[in-house]
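Every number here is computed from the coordinates shown, using simple stated rules; none is lab data. Values in this document were obtained by computation on a predicted structure and should not be read as measured data. Cβ atoms are built from the backbone, for glycine too; each structure is taken alone.
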Structure 1
Amino acid sequence: MTKSTDEMDPNVRKFLEAIEQENADRRNSAKRLIQAVQGDDVDELFYALHWAKDADGLHRGFRGIGRLAAVSKMAQEAFLQIWMEDGDLIRSEVCDDRVVMDALWVLLPRYDGPGLTLYRGDGMANRKHRSYGLSWTRERDVGLAYAASRRSRYTDGTVLLSTFAPPEAIICAPFLHDNRFEECEYVVDRRRLNKVSVEQRLSYKPE
């Protein structure tokens with residue numbers, strides 16, 4: 001027979017209450033983030049995003065955003081700046097590229113152009129598992145520089161990848177809005193790519 005809350009050991013009760021509060025914060029923070037991207041308040045968007053991070057609600061929030069038909073133009077413009085600064089961190093905290101890519105189709109200003117040959121520096125392990133990152137470039141030298149700069153992170157080395165990305169695979173072209181990093185970046189949904197080739201392989205090089 002299950003004990004009532006009043007009959008539980010105080011420490012057990014506190015632990016369960018803390019778990020329930022964490023779950024409630026996660027749900028509420030995700031809900032607030034979904035609501036924020038549909039509004040026109042930049043400060044609220046930033047606050048909701050940070051609360052979702054702190055409450056471990058990003059995965060739930062991004063999953064909900066991916067189901068939206070659209071968000072406000074303000075949210076797209078604001079989130080583009082956030083993505084350019086913290087895209088890697090957001091990706092790691094959501095911890096599910098499928099959820100991230102679904103949400104980015106909604107959150108980022110949509111690319112409207114032709115298919116392009118794009119490049120990316122990535123780890124050999126990501127090549128083996130087809131788990132390529134989302135940021136690509138139209139500049140071969142930029143992709144190669146990324147592969148070279150990350151050789152110490154991957155014991156099996158890095159690769160310079162290339163692909164012809166059809167328009168339906170390109171979510172956004174951030175550099176067309178803000179090219180402060182001079183990387184000619186494109187955000188790509190790898191699920192919609194066809195052939196991805198290895199242009200060059202670089203061996204592991206410890207720092």
Structure 2
Amino acid sequence: MLTTLRRSLAGLAAQRAAHAATAGGAARWHRLACAVTPSLIPSFRLLADLLRQRDDRWGARALAQQAAERFPDESEAWMLLGEAWLAVYRHPEALTAFEQALTLAERPDAALAAGEIFRRSGRYAEAAERFSRAYAAGAGPDAMRQNAAALFQAGDDAAADQALSLWAQQVPGGAGQLAAMRTEMKLQVAGQATPRRADAQGRTAD
């Protein structure tokens with residue numbers, strides 16, 4: 001009975017937020033919806049977006065943390081938390097959240113986000129594995145292109161060539177672009193500065 005009442009109140013508050021005349025009014029209604037809902041609802045993401053638009057990125061982070069703590073079995077809550085940590089430039093914490101989302105569901109968005117953090121921290125083999133997971137989860141051929149780039153950076157040219165060939169098969173004119181794409185990726189590897197050292201949390205040393 002109480003759960004049904006809370007769900008109905010959250011739905012009503014979300015409806016009021018959608019028709020609010022101002023962003024502040026919408027935020028207040030979304031906050032009420034988030035406070036009373038017995039389940040994860042879109043108001044969490046909508047409110048986080050509104051808070052970031054008002055440059056309250058830490059407020060959005062706190063809201064996302066609340067969502068993850070209240071709904072730990074929801075991959076969307078962890079995805080929201082990862083994005084919120086990224087918005088305040090806390091990449092190790094963001095990676096932890098994205099990885100938790102991946103333990104709950106094979107989400108292409110979480111795999112891509114984790115892969116990019118690994119890539120930026122110089123952990124190329126792990127980045128390649130996440131991009132491969134993103135592709136398998138339906139992210140599309142660009143995930144395979146990113147997988148190939150990370151593999152080249154990891155020094156596994158054979159696997160990178162296989163990934164790049166698979167990418168070429170799935171994009172218009174891919175066969176004609178294959179040689180140029182491979183050359184570009186190899187040049188990027190050759191032009192990299194001294195590889196950065198990454199610690200266990202993914203932070204890098206200059």
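Quick notes on this structure:
- Given 178 for volume of the Cα convex hull per residue in Å³, calculated: source structure among 1, 2: 1
- Test item: distance in nm of label points 7 Å out along Cα→Cβ at positions 55 and 79 calculated as 3.0, pick one of 1, 2: 2
- Calculating distance in nm of label points 7 Å out along Cα→Cβ at positions 23 and 95 for structures 1, 2 picks out 2 as the one with the greatest value.
- Among 1, 2, structure where relative contact order in percent (Cα under 8 Å, 6 or more apart) as derived comes to 11: 2
- The maximum of Cα Rg over 2.2 N^0.38 Å, for residues 39-86 alone over structures 1, 2, that is, the highest value, falls on 1.
- Structure responsible for -24000, with helix-only ellipticity at 222 nm (-39500 (n - 2.57) for each DSSP H run of 4 or more, over all residues; to 500) calculated and labels 1, 2 on offer: 2
- At a computed 0.8 (distance in nm of label points 7 Å out along Cα→Cβ at positions 31 and 47), which of 1, 2: 2
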